[in-house]
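Right after this note come the structures.
The numbers here are math on the coordinates, done by the rules we state, and not lab data. Owing to the predicted nature of the structure, the values given are computational and were not obtained by experimental measurement. Cβ atoms are built from the backbone, for glycine too; each structure is taken alone.
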Structure P
Amino acid sequence: MIPTEARLSRADMIRCALCHEAPCDSRCHALKPSTLLRSIWFGNEQSAALTLPESNPCLTCEAMCERACVRPGEVPVRDMINRLYYRVLPETETPTPPDESRLACDLCGVPLENPFLLSSSVVASTYDMCARAFEAGWGGACFKTVSTVDIHEASPRFSAITGDNGSLIGFKNIEQLSDHSVAENMAIFRRLKAAYPQKFILASIMGQNDAEWTELARLCEENGADAVELNFSCPNMMEEGLGSDIGQVPELVERFTLAAKKGCSIPVLAKLTPNVASMAPMAEAAKRGGADGIAAINTIKSVVGVNPHTYVSAPAVRGQGAVGGYSGNAVKPIALRFIAELAQDPALQGMHLSGMGGVETWRDALEFILLGAGSIQVTTAVMQFGYRIIDDLKSGLNLYLAEKGFSSLRDAIGLGLDSLNQSTDALERDTVLFPQFNPERCIGCGRCMISCRDGGHQAITLDERRRPVLNGKACVGCHLCVLVCPERAISTGRKRVKR
């Protein structure tokens, strides 16, 4: 992997809108700038650098791409490409893999051409949508939950917490299940399997009683599904006793898993709710019911934004708000915690874990894999950026596996578990790692000093040139300064052993 200081980031191109049919491409005859910028955005700058022609066309151009931008002059397209040439490419030692064979894996024994699936949601709710995703390169799709529940959606039904450039950090929905009839959904499954026999169809279902769980599982298998996912986790159901109401009661999880298993012979996954203190009891109950795997996490119950004038939380539906499901990159740490909990549970050994919750980049996906997930599901990032993100998910992960010398994705599953403790009690506490300041990158903003002074241990001052100076006697090595530096000019330095 390239050193951190050689990497590019979203901050370097924060005004880029990641356009559809980007105007910058129309003014460049040597490169496709939008694809390169999108790869940088999704942490895949190495793969982008490896696609560059040997000779840099930006050295002799007039940056017409920047003038054509929907935000003229605000996105440093030429500078980004130059940095790919002269900062990233020299540090990239592994060539582009000749194929994607390393990404091949399986879900409960059923082959997957790559680990990336659309998760059960609006992004996988029609034949045309799934077909376009399959054509784009997704390995499969978990179709929006099939049920006999009469669905009437609210409007609006989304709200979000946004970052500095308007991109979604956290996303709230009050969306429910598929609004197609069971028969309509079965017809879609048949069409998808006929047109894309190599793609994985994961059928999400929700029954209202034992008989429905059994019947829906049977129908899904008969109509082409490769596996069934049991929705024990939707937080947005109008009626009690459905969705996350089930997923918080081990006895109900076991009971309805057993009912679904009676109806089919294909693999069954239980999709569990994160709205619990511990997920292991529910996962163990699903295993007792016969589940072959666990899918986690679904969205987290949340309230996002209260209007200071109307006093109604978002999304407001005719003057009323409601608790809804929270997703997006903001929930990834919580999702990783639950995946690790399940992977480290001895009672669940051998079960497939399908991980989801905040995956946007290949690095996000890799973190789930390192903590035990064998497949990855994505929704919110697709809602924001489209099916096209699969290009960087696949190429970034494929290059990483090649760099590490792994012959298969399976070689990486669970590698992060041995070093992860469920409590901080096991951590060593006798050394301090001092921060190290890079004067060439430092711009003298003083953010490190402010944070250390008001939120740390008063160990940083500024000299006459506005450069940070560390007081080693006061520094405890918390690394708050590393996190707040806007220029990534602070890294881990020397170690001091406490006396």
Structure Q
Amino acid sequence: MPNIADLLSQSAAARSEHAAVRVDDDALSYAALDETAGRVAGLLRERGLGPGDRVGIMLPNVHYFPVCYYGALRAGGAIVPMNPLLKDREVAFYLRDSEAKLIFAWHQFADAARSGAEQANAECVVVEPGEFEAMLGRCQLAAAVAAREGDDTAVILYTSGTTGTPKGAELTHDNILRNVAVSVGLFGLDERTITLGALPFFHAFGQTCALNATVSVGGQLTLIPRFDGGKALELIERDRVTLFEGVPTMYAAMLHHEQADRTDTSTLEVCVSGGAAMPVEVMRAFEEKFGCQILEGYGLSETSPVASFNRRDRERKPGSIGLPIDGVEMKLIDERDGVGEIGIRGHNVMKGYWRRPDATAEAIDAKGWFKTGDVARVDEEGYFFIVDRKKELVIRGGFNIYPREIEEVLYEHPAVREAAVIGVPHAELGEEVGAAVALKIGADASPAELRDFVKQRVAAYKYPRHIWLVDELPKGPTGKIVKREIKPPSNLAARLNA
């Protein structure tokens, strides 16, 4: 009977002395990781937790994350991964909603974790280097991995919806194990793999495609607790990284870093992008500078996460999220003019939203199709191309404008580092097109110049009438640009509605 924790036990048996996890100069072998995870399982059993009980993990990308993750799974628990930067009221919500009995929290964020746990009537175990090892040393080692059924819940990933409270996507052991197997094949992983763990493990992308996929083949994870473009380049060179996975903003940060031209990245075999649409111009420039190919994929927390991917052995189409993965179907729902909402059906689709039957029924129809909220088109060979988020469509005077199309044009301007296009309320048109732009360091361009640049390249109704410059665009925990936090300058909003 499958348990995700078996991935670690099997690799530990086959490659016990091989480095499993490295953070700077601190490395943990597979044997050590397996034993420590066994003691975490023992700790949980001593504290009365058993199969099916939820366990919160509020840790950054340090080696204690896989220790607690595989330990809790080994005990038969279901993981509730949480961003370490959550405040106490948010911690309380996650724990209360999932009815988690215990949370492992990083010592630097212990105050919020303790307060949230107290509000939710859960136990808080603070993970402080040295003290945590001493505590585990007093715990009985749980040698056996708890037996679980394939459709038992393994992880509850809370989605940060734009409205209402977050919903917990229930992923089963089968969901994740199948997605791990697919990822290994897509990325071409084996025991020689050295993965740069830059994506947070509390997110589906980092957890399935980096942590679990690498552990499943006995490879090595080199971790960055907090992403920095220069640090990523340094580790790729130092540890001879073969696999890099990131969101587009991470690629842009490495591409534009002052060390980019002086870093040896020759060991990179595969670069994987997901989490948001990769601007074609960023992809082209990155590949040219670093001499490697970026393969773009697509998925969501609710799909474990990988749903489609560009294959290494087939044509790679820039701007495309590729073809559905094996065992998964994708189609366009309510298609009009060749564009529709992506629907997904297959082994990767979640069991449902935790204790939210109404939300589950709204998201997954009677035939098992999960409605993603992403709008796409499909070419004659079955390749999908994201047009935009359904909710981010800008409707200007009755005309539909897809922000991604305008963003792609802005990225072609040599001074643009990052760009985000949003709808700005307008008294007569309903919405006007606005764009927040961050320039490359040392570059210079005025809003008027950028506006004219786009105006020359798109239909007259599409170009952004209003562009404002910012130092940085707001980003979520994975580095993805968060459009709902972008606000036009107050003087602009007043002028539009005067």
Structures P, Q, by mean count of other Cβ atoms within 10 Å over residues 90-97: label with the highest value:
Q
Looking at Cα Rg over 2.2 N^0.38 Å, for residues 314-441 alone, point out which structure of P, Q has the largest value.
P
Quick check: 26.9 is what I get for mean count of other Cβ atoms within 10 Å over residues 114-121, calculated from one of P, Q. Which structure matches?
P
A value of 76, 61, 56 was derived for Cα extents along the principal axes in Å; which structure in P, Q was it taken from?
P
Quick check for you: by FRET efficiency 1/(1 + (r/R0)^6) of positions 50 and 402 (r between Cβ atoms, R0 = 41 Å, to 0.05), which of P, Q is greatest?
P
If distance in nm of label points 7 Å out along Cα→Cβ at positions 154 and 338 comes out at 2.1 when worked out from the coordinates, which of P, Q was used?
P
